[in-house]
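Participant: Next up: the structures, one after another.
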Structure P
Amino acid sequence: MLRTHRLLREALIRLVHERGWDEITVQDVCGRADVGRSTFYLHFADKEELLVSGFGDLGKQLREHASEQPLGFTLALFEHAREFQPLYRALLGKRTGQVVYRGFLNLVIGLLDEDVAKIAPAGPLRDAAVRYLAGGFWELLQLWASQPQRSPAIEVDELFRRLSMPVLRELRKPG
């Protein structure tokens, strides 16, 4: 099962690089991965679900970059977005749908919640701050991806951190 998932994800990523998201069908992915359509549908409902299934692996990779400081994963995620630029353009496009958007946002929310838990107790303020920061991250990523001349990943990460500091300071205040 893991091998099939890996083969299908790798095929999807290669095809997105070659053709773009909108030009790919499930049959294309199956052909590239040398996996039958019936096998594909045993594991995934559609190509969006296949893409979202990779977010768990990405989350594990990003956790390796995390530090004791909040937002320790963000630079690695911006660098990942630069490395897999065609895939992120597809992710950020309007046609990928709510499944991909929610999957990506849930990945970022989970990572942020782990980070913010280091400085703030569970509760409504932390929940609101995490979702606020995740939304800001998504919007900044979209803005950055849409620029023809992109800034280096470290610069956009520094901007995100700078804009996030007031929220983190508020969380650190004794309650």
Structure Q
Amino acid sequence: MKIQQIPNPDSPKNEAFEAIVELYYQICGYVTSSGKWFWVWEDGKQQRGYQDIDVLAIKEKQVVIVSVTSNLDDKLSKKRNGTFDEIKLRNLLGYFNRVKHYLSSVPEYKWLTSPDREIKPVVAYNHAFKKARLEVIPFLEKQGIEVISAKKMLSDLKSFIKQPNLKIQDQMLRTIQLIEYNKEI
């Protein structure tokens, strides 16, 4: 696979859920980056494609690559015959591999994929049908992919904003604070 080998700045934050995922990792002590687009030339295709890193979170010796989705069933689902959709699984695993390949191909990012760092794939989701929660999440975890829900992230963000004397500059976190403190409206 041929992949872009130059660093890229983050794109403006347009996706609210990606911003929440990024905030979640920040309050957990990570340095984050999001919306980082790069080119991928895949075998058999005549035109390059674009790929973006939804959220990248870095802390000490860990690099977290997060694939953000509104609906977990879009990332992986079961077919009617009870097997998991292999194409969706290959696409998801391919996403994490392309991001790792990009990071290791760019001299300025290569340190992120050094052998002394743990690279952790994560799927963050906003919604999942009961079947997905009961079947898809354990399956992804067996593949080495952590799965985290919006419910957990928002709960942790709400706890974070309740700290005394907390100065908040981030607009999204400030919005959560306003909603939390004005629930009776």
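Bear in mind these aren't lab numbers, they're just calculated from the coordinates by the rules spelled out. Note that the structure is predicted; figures quoted are calculated from it, not measured. Cβ atoms are built from the backbone, for glycine too; each structure is taken alone.
Participant: Tell me which of P, Q gives -10500 when you compute helix-only ellipticity at 222 nm (-39500 (n - 2.57) for each DSSP H run of 4 or more, over all residues; to 500).
Facilitator: Structure of origin is Q.
Participant: Determine which structure produced the value 0.95 for FRET efficiency 1/(1 + (r/R0)^6) of positions 32 and 152 (r between Cβ atoms, R0 = 30 Å, to 0.05), calculated from the coordinates; the candidates are P, Q.
Facilitator: Label of the originating structure: Q.
Participant: Separate question: Identify which of structures P, Q gives the largest calculated value of percent of Cα pairs over 24 Å apart.
Facilitator: When percent of Cα pairs over 24 Å apart is calculated for P, Q, structure Q comes out on top.
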